[in-house]
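K.L.:
Dropping the structures in below, format is structure tokens.
What follows is calculated from the coordinates using simple rules that are stated; it is not laboratory data. Quick caveat: nothing in here was measured; it's all calculated off a predicted structure. Cβ atoms are built from the backbone, for glycine too; each structure is taken alone.
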Structure I
């Protein structure tokens, strides 16, 4: 493994914490003692890189979310290790910061340690994505955002225009993109048409607010989660750096990060557009988002149906429109559902990880009515 400690600034800390507070159990990079990365778990990484913000936000090296996170109590049955690797100080150029993120995350993912990137603008998602390039697998990317940050490939990357650079990156190893929390008034019809043509998924804010459980299968199907804090309504952040009148409630955002943590497939997580400036509510909410992600991680079921299906109940549904059967699997351990997509041609090995698509019982009910599930259809179209 590469020595990734060279990319980090350590954490100054002399605080004492009450018994069972996380500050007593986190393996932190304090002083010159970089933690030994010998156990699987999660790793907090602070990256105050804001140079791609269109309004010229200055670097904010405060780590107040850490102070709040360390004071939270460890959850029940947390058997994994929580690391805090410190701060990746922005490099001379933005590309230097991105390279550091890419290198660090690549090494952590190889060791089954989930990097949790905090801070910086959301275009740093590009660096997270590129960390998978050497892993030789197709990946799914999900963003929690109030808009679709497509941008223009002819323009430089910025905090609200980065996704086009992911889509056109060569080699392409993106299988699917999902947005959760989009608001129609922020999205052009042209952008929506493109997303439909690419068979991407958009779970709008109204749908999530009506039933947050709709987001769970999408989280279960993602490898990379990028969360934009501006997707949360400004009144819940109480911070003059945010102004969105509508958005997710704070408790909904925490529920989404718990869904992400419990996903067996997810292997990296970023919370971006974090502007602290000593706003305690924002700092504490970020701490709680990290806490709920770890709470989900602690309760992973390990039942993603790859290999033997002995511990699953199999359901077959014949659809006249397709003139064939589609197959569902229900986990006997967790009660969660998946739908199987038959891979055409010779693409099976390349797309093996995407053969089983997480879904809900409602998707099974939909097929029982003779309707082709949207999840099945979109996946099949991406393959053919």
Structure II
């Protein structure tokens, strides 16, 4: 009996129900079916689950989904629509007719559909069972994510190479006689990843004072002797799995304060990695890094270390578990990032991020890439 079966049984429900497109990580995880229109998934205890799709998607779903497949016609929707013209109410009637009179739904379930379902069934909300299941990766999932990370590292190498090969004129970077911009590097990285079946969006190529804003995407010409934060988190188009990594580099020697921050962030990352193992809480590892930075003179208030230490990665780029103040117990099979950073407006920011899996022995890194500030 898996965790979802346990949740269904504990709630007294007849079935667990989802209604979403495969952009929703939970439904993609449970069905492995990719479609960008919402569809119904329901699962009873001891069964693999069933999806209800349109007739035109039936054959493809039968080939691709790990769930059983039923058409909307087989589920009775056309007959229901003869008397019920409200689409939400018709959908609810169909779901209740197939799944049962007490239904367990996710916290992301559409409110309109919940209201409509309550006319036919008792609705109980589940808070994160599938998300918890997704947090522990199988051997197959880990292999898929290692492949995405390999492509991500190659893209990072391209970005760093463009910066390394640039020339400096009046403090600014030029590549092949043209200004080297955040946009140029970002486009080059995205094209590279696209050719390898990966899709990247909002890749961060920030420079100078923009690096003090952790998620500033960056724009304009890159400068010499300034920190450049490169943060990319592409998704494999075929599998849906993400990778995530960050490096901070500088073309030429940056300000001493950036060098000192880099040394502190690198030390924090290796310290955190040394403390990660099953049974340790994400909050404890986070606090170790907070204390380490404080000992180095970097107090964390509105500046300094202003975000969590890391997060799970999988079918979402940010998922469980969390390495932060609210982090829970880490488990073998969790794929996580470790990404300490320091950010000071007027000076700049530094972030380094690796990804890996927690094993019985500790943190096994997927990221194998140089940690050199000056390129």
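K.L.:
One of I, II was used to compute helix-only ellipticity at 222 nm (-39500 (n - 2.57) for each DSSP H run of 4 or more, over all residues; to 500), and the result was -11000. Which label is that? Provide the component values of the computation, followed by the final result.
P.N.:
Working: I: -8000; II: -11000.
So the calculation was done on II.
K.L.:
With mean count of other Cβ atoms within 10 Å over residues 221-228 derived from the coordinates and found to be 26.8, which of I, II does the value describe?
P.N.:
Only one of I, II returns 26.8 for mean count of other Cβ atoms within 10 Å over residues 221-228, namely I.
K.L.:
Assuming 2.05 is Cα Rg over 2.2 N^0.38 Å, for residues 125-172 alone as calculated from a single structure, say which of I, II it is. Kindly include the intermediate steps, with their values, before the conclusion.
P.N.:
Details: I: 1.15; II: 2.05.
This figure was derived from II.
K.L.:
Here Rg/Rh (Cα atoms, Kirkwood Rh), for residues 101-196 alone has been calculated and equals 1.33, so which of I, II was it run on?
P.N.:
Derived from II, not from the others.
K.L.:
With distance in nm of label points 7 Å out along Cα→Cβ at positions 37 and 333 as the yardstick, tell me which of I, II scores highest.
P.N.:
Going through I, II one by one, distance in nm of label points 7 Å out along Cα→Cβ at positions 37 and 333 peaks for structure II.
K.L.:
Additional query: As an exercise: log10 I(q)/I(0) by the Debye sum over Cα atoms at q = 0.07, 0.11, 0.15 Å⁻¹, calculated from one structure in I, II, equals -0.31, -0.77, -1.45. Which structure is it? Don't jump to the answer; show the numbers that get you there.
P.N.:
Details: I: -0.31, -0.77, -1.45; II: -0.39, -0.83, -1.19.
Traced to structure I.
K.L.:
Could you tell me which structure in I, II was used to calculate FRET efficiency 1/(1 + (r/R0)^6) of positions 29 and 269 (r between Cβ atoms, R0 = 25 Å, to 0.05) as 0.85? Working shown, then result.
P.N.:
Working: I: 0.85; II: 0.30.
Matching structure: I.
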